[in-house]
Structure formats: structure tokens, C-alpha cells
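These are the structures in question, set out in turn.
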Structure 1
Amino acid sequence: MKKYLVSLMLFTALGVISLSCSVDNSGSADGFVQRLKDAPAKVILTDGAAADALIVGRKWSSDLCALSVKNTSAKAVQVKEVVVFDLQHQLADTTKIYGEAFQKLGQIGGTLGKPEDWGTYPDRSHYKIPEPENLRTAYGMLTLQLPENSRVLLATTSCKRFISRFSFDAKRLRISLDCENLVLQPGETWSLEEFLVTTSNDREKNYDRLTEAISKHHPRLKHDPVPMGWCSWYCFGPAVTAKNVSDNTNWIAKNLPQLKYIQIDDGYQPWMGDWLEKGKAFGGDVAQVLHDIKNKGLEPAIWVAPFVASPQSELFKNHPDWFVKDEAGKPLRSDKIGFGGWRLGPWYVLDGTHPAVQQYYTELFKTMRQKWGVTYFKLDANYWGAMYGGVHYDKKATRIEAYRRGMEAILKGSGDAFILGCNHPIWGSLGLIHGSRSSMDTWRDWKSFRNIGRENLLRGWQNGRLWWNDPDCILLTDNGAEDVMDQGGNAAATKKVVMPENEFLYHATTVYASGGMLLSGDDLTTIKPERLAILKKMIPPTGKSARFENEKFEVGIINFKDHIEYTVFNASDAPVSRKIKLPAGKYTLSNKWTGKEIGVFEKEYVINDLLPHSAQLIVAKKVN
């Protein structure tokens, strides 16, 4: 615990009295950062042997630290992990946190003493990814909210080979790089990943610094403008037919051609892995349906899960040597170590380090791009490409490298097409995708709108900086695929629920606040005029995510050249008041959803009794 000596000079009638006292700085941002920099590092070997001959390098330059490990011994060693910082953090157990999961379906919130799973499917329970020393673990980054709203952001700014892990409890913080038992040769040095620690009272400023640092290692893949389109999954699920797609294509071409990407989702293929074959239920030639979309003046888009294959697929039967192996040298069933997949499983995993797999990826996506005309690929189940616990063709490669090599081969084949990552390793995907799904699937019920909305708002900082965020489809009709299936795409007898208008507007406002992609998930041939009016007001996407003071997400701000927009939320079950703080001057306010003018205000505007489960989108224009 660091303390600072403070001298006080008291002036009295008898003269000057000098007093000294110690001030505890352990809970401050500066005190924490210094403890972090002073913390020890160590190397843990696979066999538990002493690693005294391995040197961990930490070279600081301002808020950045280059990390490395060197083997100074005369023999090769297997490295399980490198612990780059291990400290008693001396922070209150009530310190609020936010961290990313390894894959995008997980998030960690709560406090150091009582962490909470905020995402839909946590790494530790759903995917069964082991956590170091059973400590709760975030991947890539972790934020700490200290007293007086001082914030500390810890992160690795690169993910070329090793994934970083931020493991903690009420007393300890352990930051490590997973080295996956790879062999470090005598005299060899590994560059690990660059580390960042930055502090600010401004939540968004910390994220600005992080994304700036990431961009130097993983430049953003740009694809403008922000994509708009339609997706078959949320209205038809895996039972989608060629006629479903054709009917919506015709409607969109006539009524709303701005939704230019027409995306066929999961359901057209007979098995995972057999992407060039049509399923029995689809009832049409996939390539021809895609060509028909192009002929209508729209852009063909398709869903592919490139890293997985069903055991019944021709791909798996014909090329078992292409798959990630178990310790016995046989293809590894993913359900043996984690989640086996949500449909047509249990899945096996293609090995991105295998040269034949890389060639297969390039040829597959070249066929879809050049012969089928696809200009947008939704890549799903990408997590499996970086699944832990398997044996790769290249014994010197990590699972991050396996995934990245596979993605690079896909990018080579897909040419100028838009690439969306879905169910993907977040840090592992840096610099490899144009768009990133920022939440779990959205379904037509309040709990989903609330939880998925928070998942998307928590990741708003990524939009336009790392990639375009995909907040998932906007849903504005009461009829959808969830009437006949569960969220895993399996048949289910679910009861249809008609949702109130305020909950649909809450959902629409969270999608709008993301600033990212806009895809309709409704059967647009059945949409009502009043709901269609909402959809039209969301076109085109702003490309700017709302910025918030904190993770309560009560009032967000989106600045434009000639006006300001405020996203105002009430996710609670009771009415609340919300205050909008206006810049200097007078502003005319209006409600974007209703189109009604509210009035002229200065300094602030208070919304009294904002309804439960509701949101407003307020437009402010300065009065000249």
C-alpha cells in the first residue's frame, strides 16, 4: 500500500506549527496503476517445473507496454501461460467493472466482489472455457470504475497470436497471456501482445484511447456506407424457402430499395459444411435465388458458418484430415470439451492452419462471390475457429492464429464483399471483419429487447472505430420465427405474444443508438403502415453511436453538424424522470418517432413520467 506524506503549516499566535500525516492513495487511479506496474510477473510451464530461466519483458512507453518472454536456458520448454501482472489490487470489492468475453455472446459486469454475467452465453458455463485458478475472467479488456468516477481501462491492443485474460476476485488481479503449451526454444523470444493502461473520468475518452491504440496493430477494414438490408432468420428461421425470399425481395424492390442487402440465413443448406448444396426444404436453387435478387437491383447476401461441419456432411466424410484433432489424432467433437453447436451437430471444427483448408476457404468464397454474385457474407459460429483444447496441423500455432489464418483465406476469396462476424472471438477478429454482431439474437419479447439492447449499448464504443456494429435485426411486427421455434432454431410450441408499441420503440431506439447496421427481420409483406413508418425513420443509419456517461444508459448523445439527438431510456418497471442537459443557447426540441414538436428550451429539458419499458428519440436544433 502506497502512502504519501503531506505537510500542513498552521499559522497561530504562537508561531508556525508543522504537522505531518499519511494519506492513503490505494483506492486512487494513480495508486492502482503504480501497483500494477510494480506487480511481479512469472511464467507457468505445462509440467509445473520452475521457469526461472524464462524472462518476462515489460517495456513501458507512457501508457503502453510491450510484453515478451525469452528462454535463456539450454533446453526447450512448454509454456502454459505468461502471467504479466499479478497483484493485490487494494480496491474496494464494490468497485464496478465491465469486461469482454472471449466470444461475443458473453459480457461481465457487476463488481470485483460480485461479478455478474451480462451476456447471454458466458464463456465459463456455456462454452466451458477454463478460467485461470478459477478466477472470474474477462478477455481482451477490463474496466474499473473507482471512487469519484475515475475510470481505469486495462487492455491488450493487439491479438495476433495470444489472447489476454484478466482474472480477478475481491482482492486479486491476475493478467495473463494464454500460450497453449507451445514450445519455446532455447534462446527464442516471443513477442506477446501490447498492453495498455489508461485512466480518465470520461468513459468514452478511455475507449477513444483504446481504439486508437488498436488501430496501429489492426487497421480497421472499411466498407462504406453502413449496410442496410433484410434477413430471413427472424421471420422464417431454418424453414426459410425460396418463395419467402422472393416475396420479400419483390416487396423491398418496390417499396424500400434502400434495404439493398437481401440475406438468406441458416436453413438453405442440407448440413453444416455443405454450403454449395441446397436443402430439401428450401425448394429452389440457391444460386438462382441470389441471381434473382441481383436482377431486382438489390444485393445478394448469405449466411455461412465456415469453421464448422456436421458429421453427416459430405465435407466431413470426404476430408476428415482437415479438422482439428483430439489427443488421439481423431477429429475432435466440439461437444466433448464445450458447446457442440445449436443445430445439425455435434459440430467438428475445420483447422485454419491446414493449407488445404485455407485453399478450400478461398475457393468456396470465390465461388459464392464470383459465380453466385454474393456481396455480403454473414459468418456465424466463428468462435469454433478459435476453439480451445484441440490439436492443430501447425503445432506452433495458437488457436488465435488458426482462426486468423482461416479468416485471411476467406477474405482472399470474398474479394470486395462485406464480411460480418457473428458469434466470433471479439479480440481475435480485430482487423478481419467489416461488421461485428454486438449481441445475441433478438426475439420479440420485452426481456430480449431489454437485455439485447444493453449488450449493444455496452459495445457502442466499437462502432465506426473497430468496425460497423451489427445490433441485430430491427423487429417491428408481432409475427415471427419464434412462433414456431426456439432460439436455437429447433421446433417449439411457443405462444404468440402481441407486444405494446412502447416496447417496440424501446427496441428501435437501442438499434438507432448503436449507430450501426440496419437489417429488417420482419416478413415485410405483412408489415403495418405505422410500423413501416418507424423503419423508414431509421434510414439511413447514422454511423454514430450514442455516447453515455455510464453503464446505466439513461441518456445518450449523438452529435451532428447541424443538430443533436438524444436517446432517452427507461428499462425499469415504473415511470421515471429523465433530464437532458442542453449546450449553451436555445434549442427547438422534437420527438423523432412521433414527429411532434416539443418546444423551445435552454439549459435542460426534463421528461416527467417516462413510461416503463419505453424510450424517446429527441432531436435538438439550435435556435439562431
Structure 2
Amino acid sequence: MVAAAWICLLLPLAGALLITLLGNVLSRKAAGVLATSSVAGAFVAAAVAFVMMLGDGEHHRSHLSTGFTWLSAGSFQADFSILLDPLSMVMMLVITGVGSLIVLYSIGYMHGDNEERRFFGYMALFVFSMLMLVQGGNLLLLLVGWGLVGLSSYLLIGFWHEKPSAVAAAKKAFIINAIGDATFAIAVIVIIQQTHIVGFDALSALNPDNHGVLNLVALGLLGGAVAKSAQLPLHTWLPDAMEGPTPVSALIHAATMVTAGVYLIARCHTVFESAHQVQNIAAGIGALTIVAAGAIALVQTDIKRVIAYSTMSQIGYMFVGVGVGAYASSMFHLMTHAFFKALLFMGAGIVIHALSGEQDIRQMGGLRKLMPRTYVMMLIASLALIGFPLTSGFFSKDAILAGALASGPYGAALWVLGMIGALLTGVYTSRLFLTVFHGAPGDLVLRQLGPDAHGQGATDGGHGHGEGPRTMLIPVAILTVLALGGGFIQVFDWWTGMQTWLESVVPSLHEPTGWQEAISSIGATLLGLVGVTLGWTVYGSRKDTAPKPSRSLEHKLYFDELYDRIAYAPAAFIARFVTRVVEEPLVIGSGDLVGHVTRGAGEKARLLQNGLVRSYALLIALSFAVMGIVFLAVR
């Protein structure tokens, strides 16, 4: 079991290193195959470890395996070790399983790009970084994985570095995540300073009576989680990150990176339960993000940005879950969300690929008959996102709402916000789906997919790319099955359910009653369908009958403008002031002064070179006289 876990961790790293070292020796296709094989091999290893853990006779006990001593100073020691337990196992299966499908999809999507090798090297590096984050056997290795994930995402978001918008988005993501990284690092430092332990048992070793330290640590951890998972107010990097290739959006911003904050809170649940107010803050942030992101998604016109705000909203549900102690429900939604959200991004990628890079939904329409397979896949993904009965999203999201309702009055308020989010989800999902696939084809569709775009399934006509090669369609088909039926793992007795699976690591704090589960399921389903009905009424005809969008929503609630005012503008003013007052006169000016003085001294010294022997003899004599006087004075 432990050997399989090590193989799972190291295979993607080996793939990244081989792609880097072999360079142009590898063909572009070979680099994609190598990256896909390394991540798929990691999934096989994770599945082997999972099967062995299922047969573990000690209630799925945790396994800590040490490779070597990483840091040692006096009595302090930090090992390079991995932790294998039910919580890390869920993350390993999601990361490698969904990740391998996305990397396979990338072979077709990125075909023809001049930098395919670099792209696949970055993808393998990211998967390794994410596995390091979830498998790290102590707080320091978790922090290392946390930082590597940020670096990998920076490289992937800015992959098309010739685009200024992609470079700006990569820097924005890196800087905002660095804020969370700093608070997370402070929390780790405080934990080690208080307990002198680097392992996760340090979380339980904190003094429960020292509420100041507990609140400080919990706030630091929450800051890291909020930034990495793109929750209010550190969320503005995620929509801009859509400047990266679509497979990057699917991997980082749907299935893995943005879920790291949820994993962190679940892993450190003992601290948050001791700092209950901070845990309530986490749940409140999630609930507010559900509503805010859902509202902003209503007015977005970029197909990937609509899905990005949807991601923020769904991660908000997970934050509500871990905030009220419904850890198993949150982790279950994390898994099902990876299925249907990766499917949405990859389906959007097929549409973008067919339309030669166009992402504006206003330029689309009428793709239902032109891209029938993509239509069905996106329909299933949309239904799962809404939480339509018997889809995967239905089982997982409703469980979070029931857990919130069972947690008390505060949880009831969160439940109401979650229900509003369900309504908004129905509206923006139907708007996206109807605008892209129904109605009359736009001019761009007619140009790209040929004259048959008027209605008879021209999937390969015109100048577009049809529905893509098999390397794109096969992963999407697999995810379609998972998005449709992935929720049934909660039903079958042979699985024992996510609740039982995670009980030994993150026991839930509240058990919802039957009526709480029923009212949550019925309410969320009905509101989701009401949202779909509203969306169909407003956007189904594709006529200009939709209400004018709110200006504040168009400006994404002015968060970017606020940060420009309070952060960028003052920093830019200080930089210009320092340049004008300090750098130009003292640094640049002093350089000019030194040059002028040196040149002047050279000009004066040149006058002594007059070519007369008597002048040189006089100077030599004077030099000897000065030296004699100096020696006599010293004696």
C-alpha cells in the first residue's frame, strides 16, 4: 500500500523531469503521451493503494511512511514522509483520475501548438505538486506542496506568454495566492513554535485553553484556504485565470487547485473546531461566495468565465460544509464537482476548438445539431451542476445543505443562502446552455462550420475543427458517465458511503435528520428547476428580451476597482515618487556624476603627458621625495 502511494507521488515528477531533460529529442506527441502515461500510472497506483486500504482490517488506519530526514537542526527534525489515510486517498484518486483524463484531452486540444512539450511538462509538474500537497506527511511538506501548486498554476496560466492578458492574469493569480501563502506560513510557524512538532499531530497538541493562539492559527490557515480556493474577497484571480488554455482551466480551476482550501480545512479540522468562531467565518465566506459568484455569472459573456464563477460558487458550498462540520459531504461534493465541472470546461473547450478560439457566447448559438455529442455531454454536466435528481450533483450538494440545516440557527441562515445559490445556478446554467446550443446559429458559427450550419449536423464542415479528435472526446465521454452516475457511490452498500470512509479521520459534527435531508433535497431541486424555467423564459428564444444587466454585476461587484484603489494606485504612486525623489537624483544622477568626475580627472591627467623628458624626471623626483618623507614620518 505504502509503496503504491510513493509510486503515485513520484510518477508525475518523473514524467515532468523526462520531458524537461529530453527536450527536443521527444516529439510533441510523445511528450503528451509521456505526461498522460505518468499521471495515468499514478492513478493506477492510487487505485491499488485504495483497494488495499479497503481491505485494511483496522478500520482504514493511517499510514505514515518516511523516505529520509529532510531537515535536521539540534532537536528539530523534519522528515520527507507521506501520509496515507482515507482523506488523502480521496484526493489522490480525484487528482490522478480526473487529471489523467484532462492531460489526455490536452493531446488533442494543444495539437499544433509550438510549445506542446513545455505545456505537458508543466501539467505533469502541477499534478506532482498537488499530490505533494495532499500526501505530505507533515505541515512543512504540506506547505511545500502548497507553494509548488502556486508556482505551477502561474506557469500554466501564463503559458501563452506572448499574450499580455495571460501574463497579467498569471501575475495576478500568483500575487493574490501569495497573500494566502503568507498567512498559511505564519500559521505553520506558530504551530511549530508552540508545539515543537512538524507532524499533523501538532494540530491536536496545541493548548486548547490558549484561544489567542488557536484563533491566530485558524485565521492563518483560513487565509491560505480562501486565497487558494478563490473565495471572497481573494477571488478575483480565478476569472482572469481563464486566459490560460482550457485544459488548464479544467485541471487547476475545476478539479484540483481550487479544492486545496477545502482539503486544508478538513485536514486541520481540530484547530477550526477549537476556534469555532473562525470556522463560522469560513462557512459564512462560503455562503456569501455562493450568492455573489452566482449573481456575477448571470452577466458574463465569456463561456469560460461563466464556468469559472460557477466554480467559485460550488467551492462556496464546500466551504459551508467544512464550516459546519459536514466534512464527508464537502469531500463528496469535491469529488462529484470534479467530474461535472471538468466536463463543463472540457465541453466548452470543444466548442472553442470548433470555433477557432472564440469564447464569446453571444457569437455562438445553434450548436445543438452541429455538435450533437458535445450537446449531450454539456447537457448532462449542466444537469449535474444544477443538482437535477439522480445526477452526481444532486447527491452531494443537497447533503451539504442538510448538514448546514442540522447545525443550528446559524446553519439555517447558511442554508437559506445555499438555496438562493441553487436558484441562481439554475438561471446562469440554463442561460449558458441555451445561448450556446439553442437558437439560430450566429455568423461566426456559419463561417466556421460551413453552410450546413443551418441545421443538418455539419460537424466537420467550414474552417472549424468539428467536435475534436478522439483524444478529446474519449475523456469527455468518461466524465459524462461519472457526472451522471458518480453520486450513486453513496447508495451502494459495498462502498459503505463517504461518511463511514472518512469517519476515522474527519468525523462529522452533526447528523441531519430525515426531514432535514428531505427538505434540503426537495427545496434545492425545486429552486434549481425554477431557475431553469426563468432562464428558459428569458434566454430560450435568443431574442433581445433579456433585462439589462446590473452595472455592479458587470463590474463584478467592483472588487477589482477596489483593489486598484487601495493597493495598486498607492503602490504605483509610491513607486513613482521614489523614482523621482530617490532613484533619479541619487542612483541615476550619482552615476552620471561619477562619470563626469572621472572623465574630468582623466582630462586633467592627460595634460601631464606632454612628451618632455625633463617633466617626467621632475615628477619621478617629486615622487621619491614624497615617499622618503612618508617613510621618515612612519619611523
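Supply the structure label, taken from 1, 2, corresponding to helix-only ellipticity at 222 nm (-39500 (n - 2.57) for each DSSP H run of 4 or more, over all residues; to 500) with the calculated value -22500. List each step's numbers first, then the result.
Working: 1: -6000; 2: -22500.
Computed on structure 2.
Matching task: 55 is the computed value of percent of Cα pairs over 23 Å apart, for residues 308-539 alone. Pick the structure from 1, 2.
On the way: 1: 55; 2: 50.
The read-out comes from structure 1.
A value of 4.3 was derived for distance in nm of label points 7 Å out along Cα→Cβ at positions 180 and 372; which structure in 1, 2 was it taken from? Please list the in-between numbers first.
Details: 1: 2.8; 2: 4.3.
Corresponding structure: 2.
Given that distance in nm of label points 7 Å out along Cα→Cβ at positions 116 and 140, derived from a single structure, equals 2.2, which label among 1, 2 identifies that structure?
Working: 1: 2.2; 2: 4.2.
It must be structure 1, since only it matches.
Rank structures 1, 2 by Rg/Rh (Cα atoms, Kirkwood Rh) and report only the one at the top, that is, the highest.
Values: 1: 1.00; 2: 1.12.
Looking at the calculated values, the largest one is 2.
Quick check on the output: 20.3, 55 is Rg and Dmax of the Cα atoms in Å, for residues 508-571 alone, derived from one of 1, 2. Which one produced it? Write down the numbers at each step before the final one.
Values: 1: 13.2, 40; 2: 20.3, 55.
Attributed to the structure labelled 2.
When distance in nm of label points 7 Å out along Cα→Cβ at positions 236 and 612 is computed for each of 1, 2, which one produces 7.4?
Details: 1: 3.8; 2: 7.4.
Structure of origin is 2.
Here, each number is a calculation from the coordinates, and none is a lab measurement. None of these values were measured; they are calculated from a predicted model. Cβ atoms are built from the backbone, for glycine too; each structure is taken alone.
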